[in-house]
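Asker: Next come the structures, one after another.
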Structure I
């Protein structure tokens, strides 16, 4: 799961040296690519505007899941962020990414450890021509620092809130593969529609995604807003955003909010609750005198995802995880919908 990055200590002089080295080692131009093969691409985003003058040959990605776009399109990055959530075998690569690398007969790219923020020096060492971060939490300082290394594609509006379609669109455009990106989106939409059609029981049900529940303190309820990509994925799956969640999201750009449990009755329009954890989470919710009054809790219409495993991670949709998780996730939602 994405963590908000903290700028790493990295001197301007060292960065400039690395940036110049990267440029010198990977000089490319429209002439290199052949006349007419590349048209300059400019991408506007929340942190500025990025111009890519030549076809990228060395692609690096930072923050969560951006590497899945080039991989889905057959391009292996020279470096990408190591998975820091849902990594079941501890190798820094999620299973759907491992499967794609095997399909491409490719070795694992350099993995950037982002536990303490972006490792700018490691990114520079891969000598990228472009850095993809359309789904990210980059600060302006992060962006400015990375831009000394290579052109950077940041998120379009709000940190950690880029929908999967837009992530594909922006990152594929930066690669000069906008048409291929559109086809990838279309193929995934078709796959989703087919899978949803096989689970008609969830149609028109409303769903709310609680953030990590603290069973030792249920005095507050934290939930993902309508801006978060997990919540937006509900709509792809035929579910509705409850009016209570939509209204709470209207006056904020935050991807999560917290409410007192005393206001739990405001979520009476929630049919299904999705959250992270195991049986202990469900038991805690059902035994709480306030939260147990929520219809979804009262009906045990709760999907409890294993938070530290790939299944829970994939509830946040990404280009490669959608196909991997779709059937399992829909089955769990359908089971919960039957309890309404």
Structure II
């Protein structure tokens, strides 16, 4: 089993990574929490696969389990769904001593994490991510949020879990597109880390290879994110590195109106930012092609017609990461050497070579 400890100013928790871990999740949770009322929440796809078994495990350890689900998809990451789930907890008389478990992908982790952060001003939370995107990124670091319209993650809170349980075996139940989507975040991280992580990326040429090397890919990704989060929990400095590929990616994702998944948009955004900075001479020659090849090798998109839309610039300028008229653009000088450029929002079009 891989164990990674996240140590923050006011909290410490472990990320456990092991194939088959979901089969003993109840035992692991019982070591962290005393018996209490627990809301086990998943989308309606994941609920069918794993909810009943985990609920039985928890019940065997003395927990009173209430299972809830919601429609799968980004549209459920909303204030209306948050209200619906909150009302379920109120109806079941959940109090501050009770807890919530997010069992599912990134939407589940964000939505249920925000529910835990806001219900009675905060109740205990455990994250059990079942998608690759959630296992390598969103389940760790405490970011929880819902969307408003096309603006992603605009209403949220930093709220850390008490434990993260990652079972790579759950990836085998994912449709190919869902599996590959998460790989966009992995390549983004590997390009910043370099070394052994990038060498592993160079071995991945098919979606099947992602499954074969899942344990290593998850471990390297979480180690990188943990180091960044521990140095900058609330994104005032180095944590902004995690936005590599997201500045353009979020805009393209919004314009696609659901046609692109998050990881696919990050893939497109990562290539676009690399190319822009390579053209400016800030990224070493050939790096964009290297990154593009690794993403394309598993079938991820590396460009999009939405990049040519004049609406991209508007969305980027009004991104929630705009601070007093400036955007911090993350790029890589070369593989393993990330950097941040602070650019005035009114100069973004020129820097990123986007339509004005």
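Taken together, the values in this text are just the output of simple stated rules run on the coordinates, not laboratory data. A quick note: this is a predicted structure, and the numbers were derived from the prediction, not measured. Cβ atoms are built from the backbone, for glycine too; each structure is taken alone.
Asker: Work out which structure the value 2.3 belongs to, where distance in nm of label points 7 Å out along Cα→Cβ at positions 273 and 289 was derived from one of I, II. Each step should come with its number before you reach the end.
Answerer: Numbers: I: 1.7; II: 2.3.
So the calculation was done on II.
Asker: Can I ask one more? Ranked on relative contact order in percent (Cα under 8 Å, 6 or more apart), which label among I, II comes first with the largest value?
Answerer: Across I, II, relative contact order in percent (Cα under 8 Å, 6 or more apart) peaks for I.
Asker: Ok, one more. Comparing Kirkwood radius over Cα pairs in Å across I, II, which structure shows the greatest value? The partial results should precede the final answer.
Answerer: On the way: I: 21.1; II: 20.5.
Once Kirkwood radius over Cα pairs in Å is worked out for each structure, I has the highest.
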